[in-house]
Structure 1
Amino acid sequence: MSSIQERRADFQRYKDDVKKRGKPFFPYAMFHDTVMSLVVVCVITGLAVIWKYGLFGDHVLGTVLGEPADPGTRTFVPRPDWYFYFLFYLLRIFKWPESVILATVGIPTILLILLLVLPFIDTRRERRLSRRPVAIVAAALTIVSMGALTYKGATAQEAIASEVKAAIPGWAQKQGFADNEEALAGANLFAESGCTNCHTYLGTGSSNLGAPDLSDEGAKNKGIQFQIDHLKCPSCVNPGSPMPAFAALGEERLRQLATFLEASKGG
């Protein structure tokens, strides 16, 4: 008997069994699933309303808003939600920019596609674990890998700023500001403030939202005051700029950062 004939026979047995002993999946089971989904959505909506309008007390489900975000902070370390810890650690393994595409798109997408097509590839009726060694080993390796990566991501120490700061002596040597204490202080601010999350500098960092490379910013001769004004309010100087304002750093730190940028002549 061919596989198609076998499937047809199985389906006919299922239909006969439904007529004798039960109800078909459609519409009965689908109706139950729809009702349960509606209940879940209503519960979530109700909790959101209670949280938003402070029903039954202001702090039953937490406050609506906390303190305003400070873009000039040098102590806040962003962390992903726990279910992204595995991806968070993959980004530490595959460094920017050469192989980061593997961690962010390649590996998760490939695994998801394999998971989706598996039911269409493996159509055997055998369900005994002892006769499915490949599937069991693959499932076990996936679970172990996800668990290990999640644990590593949860316990990983934040080293991004320190990695960038380790490059500062090389920057100072190449750019020629090794004896400029204010420029060195600005370089440390540049690393601690997370500027390399959007900008690149002598091969360090990542370019996001069209942020330019700042290795030769000083060669443009914009001047210290321009840099300070731009750091205080980027959108005031360049309308439409997505860069956050760093006015909270204060005049002294802004001047240090501006001095660093003006000392960056491109090596």
Structure 2
Amino acid sequence: MQSKNPACLLESEPLYLRRISMDVGGMTRVFEMSAPAVSAGTPLPVVMAFHGGGGANYPFPQEQQFEILGAEEGFITVYPKAVLVAPNEGEWVLNTTEEMRHDIHFVETILDTLSENYCVDEERIFATGYSLGSMFNYEVACQLNDRFAATASHAGTMPVAPDSCAMVDPVSILHIHGTEDSIISYDSEWDWKNWDSVGTMRDIPGLVDYWQEKYSCSEFTETEGTSTHFVEHSGCDGGASVAHYRLNNLDHEWPDRIEGVSTPQVLWDFFMQHPK
């Protein structure tokens, strides 16, 4: 859909991992971004990648592959950097409340800034994440479903009892997780550290069930791979999809490939199937 954004009247100059600082509610927040060179009027999807715990000063997993894919496919990549804000015990807020919305405001401000300067395809704004960043993907799905079309992430989960998760427009979800994850359990609910504000975290089958039940999905398919089991719930509210790759015998590390396909390509293929 052609955007009415004035930025769509301009060509997009190539940008590579530029570091940008901004004030968000009195806090200095930082993100890195890249953008491809495109002609005027070309709408650009956005892929926002949330790093794992302690990962603000390191490249996102397979960052260069994401960068190459973004240049080839014509999408903006964004890497927000988390900060630790007391009394939270981790950099990303994992159970957003009215009193702890600084990360959500940060993401909203990034999107507003991008839309002011680029011809953003508002129907194709996506999120991915690893570990703690994957857990924050579910805050995106709960708090910013009016702006994001889909999330696809690895090795995270979400609270059993989120403070709020109201749907304006259902977000398609792809969750990837190893069965031998020694940090974020595949099969068991768990309590990590002393995050009273977060509470008990879901096991992965329970995570998938939460979303497919929330969306009233009516159809189900599954595919057995050489080292994976893939399930997809479709026929969901708002045309959304809830999918899951179970990676047999994988621990917590980010997978470079899934069934022979690079993980960034797997995520991008899912994203392209699920615009707003």
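Bear in mind that the values in this text are calculations on the coordinates, not laboratory data. Only a predicted model underlies this, so the values are computations on that prediction, with no experimental measurement involved. Cβ atoms are built from the backbone, for glycine too; each structure is taken alone.
Out of 1, 2, which one gives 0.35 for FRET efficiency 1/(1 + (r/R0)^6) of positions 140 and 164 (r between Cβ atoms, R0 = 35 Å, to 0.05) as computed from the coordinates?
1
When helix-only ellipticity at 222 nm (-39500 (n - 2.57) for each DSSP H run of 4 or more, over all residues; to 500) is calculated, the result is -7000; to which of the structures 1, 2 does this value belong?
The value was obtained from structure 2.
Out of 1, 2, choose the structure whose coordinates give percent of Cα pairs over 20 Å apart, for residues 28-155 alone equal to 40 when calculated.
Considering all the candidates, the number was obtained from 2.
Compute percent of Cα pairs over 18 Å apart, for residues 84-187 alone for each of 1, 2 and report the one that scores greatest.
1
As an exercise: distance in nm of label points 7 Å out along Cα→Cβ at positions 4 and 228, calculated from one structure in 1, 2, equals 4.0. Which structure is it?
2
I have 88, 51, 34 for Cα extents along the principal axes in Å, calculated from one of the structures 1, 2. Which structure is it?
Label of the source structure: 1.
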